[in-house]
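No value in this document is a laboratory result; all are computed from the given coordinates. Just so we're clear, the structure is a prediction, and the values are computed from it rather than from any experiment. Cβ atoms are built from the backbone, for glycine too; each structure is taken alone.
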Structure I
Amino acid sequence: MIKKIVRIIKWFGIILLLLVATGLCFPTWTPKIDNENSISELRKVEVNDTSLEVMIRGNNRDNPVIIFVHGGPCCSEIPYVKKYQDLLEKDFTIVHYDQRGSGKSYKFGTDYSDVDASFHVRDLLALTEYIEKYLNQNQVILVGHSYGTYIATQAIAKNPELYRAYVGIGQMSDTIKSELDGLQKCIKAAEARGNTEDVIYLSGLEKSITQGEGITPRNYVRKYGFAARNINENEDYLKGFIFGSEYNLLDTIRFYVASIKYQESLIMEALKNPVSDIVTEINKPVYFVMGKYDCMTSPEAAGEYLNILKGIGTHELVIFENSAHYPQFEEKEKFYKWMCDTFKKGA
């Protein structure tokens, strides 16, 4: 009987090891789009002496191109974004990429500790030039999300001729003001629920946030519905890692290792050097798309930043009434319509 149990455990261990090995080595791809001039690619692109993982999808490669810059930092959206951009793929060619030292662009054994926002800005500009040449486009639409706006805002300010327009979703601004806005909204929500302990704890953070020593704890932002209201982003990641074709187990490990090692330093850089101090002029149309209930990035602080931002072209604040930090996902039909109305009519 004991020998039988040992054999069962042994075979179970072998099967488990085989499953893990398969998961680590399993090839990745993005599903094919069956249209005559469609594009659906997942591959490495060499820029600035590094390899960036790039996913390109669209029903017609001649459609206007959008480059999305992910947030986090270190939080690629490639693992799960397909279901949220299916409508956009009809009228636009969508480019996502994993930033240097993040997700599938993370290389084990490489030290990325010196990589700051300036690296990411240079990489984005180089990738834009590559994409425009590859897809035969003169200009692309640049979209940043969350921390991605910190990179994208600087990129379009440095080289506006590469871009048709800029869309900042969950736009970063005066970081301390933004964090304090979020803190106060969380405190009010905790008071409304009668959560006295949360009120006391959160109120005690005001001094450190004011001094630029930290941010409003994201677990409390999520608890009170100020991160996402109509989606579960953590569940999206989990399903993407397990069932998606773009990431295998090794890629998932890369994702988490990079986040653990490098996320905090990039957050603190943005906290100590607000983008509203770095970029004061953008000579292209600028749209800040904000969820009404966003406490990751404050709609009010973003609006104030937009009001003082100089430049030529439209400067517009767009509020999505039923969203928090992910309006492009939480209200994807409305976002799709807004993008078409803004960029396709008369194109």
Structure II
Amino acid sequence: MGNKVSLREKFFGCIAGAHIGSAMGAPVEGWTYEMIEEKYGTLDRLLPYEHYNNGWVREPGTTEDGIERQKLMITAIIEKGDRVNAEDVKNAWIKYIKPESVGMVSEPFEATLLAMAKSGIPARDIGRYCDYSGLNSFARSCHPIGLINAGDMGAAKEDVLEVGQLYQTTNSRGLQWAVVTGVAIAAATRPDATVDSVLGAIYDYCHPDIVLCELDRELKRTAGCKDFRELRKAFDSVYNGRGMPYAASYANEVVTKAVCIFRMVNGNTKDAMIAAVNMGRDTDCIAAIAAGISGALTGASSLPQEYIDQVDYATSVNKYTNSQRTLRETADGLYNAWLNRVNKLKKYVEIMDY
């Protein structure tokens, strides 16, 4: 994988991969890969797009609802300077979600969850009232939970299952699949991490029945795929749901595809992003996970500067977003929160080691 990547740059790679990947995949979200192929050949650039039929044509590089979800977690972590729980993130919802953002940068069901948060209901109870407990709502956005627990996969798993209760039922399938994302990112930040060690951490920490049976099956079945065109065809016979709400957005499908992409591209952040946005179906979410895990392993050196600049510009002119931090400001805010957490632990050890 070339030169050693610093932890700070791994944080940046994870955030840049997730945010840019989401922005690149959003214009073709829900398309079949045949439609993407016919219109773009290989999609490898940031495009304008519209969501929710609300008349707002977004600047190329504009992120979407999953990243808005993530930004609120990031703000909670930065403000606390440490790991967060569901109550911490709920308070960030109440404080930072703009009234005008509903229907513009968030899914309709999230307005209901916000209303419940404002009612004073305990944060861990809110996800019980989401109709879509198997969705990738949290699996595609829990990157900050993996980063604040950099190198600590057990804590990442605990926090995913804790904070994720804002969105989904306790210990639900959606949250068990979100553990894959959190654990993989925490594992990828380790100084000696490799693609194999990240996959090994997933096998060590994730649910053997809900997650590992399916993920292991698909990793073995797609082991011979050399590029995303082979990979997406291989998935056709397994993931092809239609006719129900969010049919392409269930966490088992999206996370499995992302992990298989990560393995196939050997953790290269740009290659993971391009493969994901050309997969069809839930392209932005697949890209957020595949490129986010890859970025946590190899950093952002493979990403063109023009991608980074365009996403930063689009964020600066997005009046609906919950945070206008640049990618670097976002990643460094999380990195500094991690440093704060570690320094507190060091001081605790000094006090208690007598």
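Each of I, II could give mean count of other Cβ atoms within 10 Å over residues 194-201, but the derived value 12.9 comes from I. Looking across I, II, the calculation of P(r) over Cα pairs in 10 Å bins from 0, in percent that yields 6, 28, 38, 23, 5, 1, 0 traces back to II. Taking relative contact order in percent (Cα under 8 Å, 6 or more apart) as the criterion, the largest value within structures I, II is that of II. If helix-only ellipticity at 222 nm (-39500 (n - 2.57) for each DSSP H run of 4 or more, over all residues; to 500) is calculated from each of I, II, which structure is the one that comes out at -14000? Only structure I yields this read-out.
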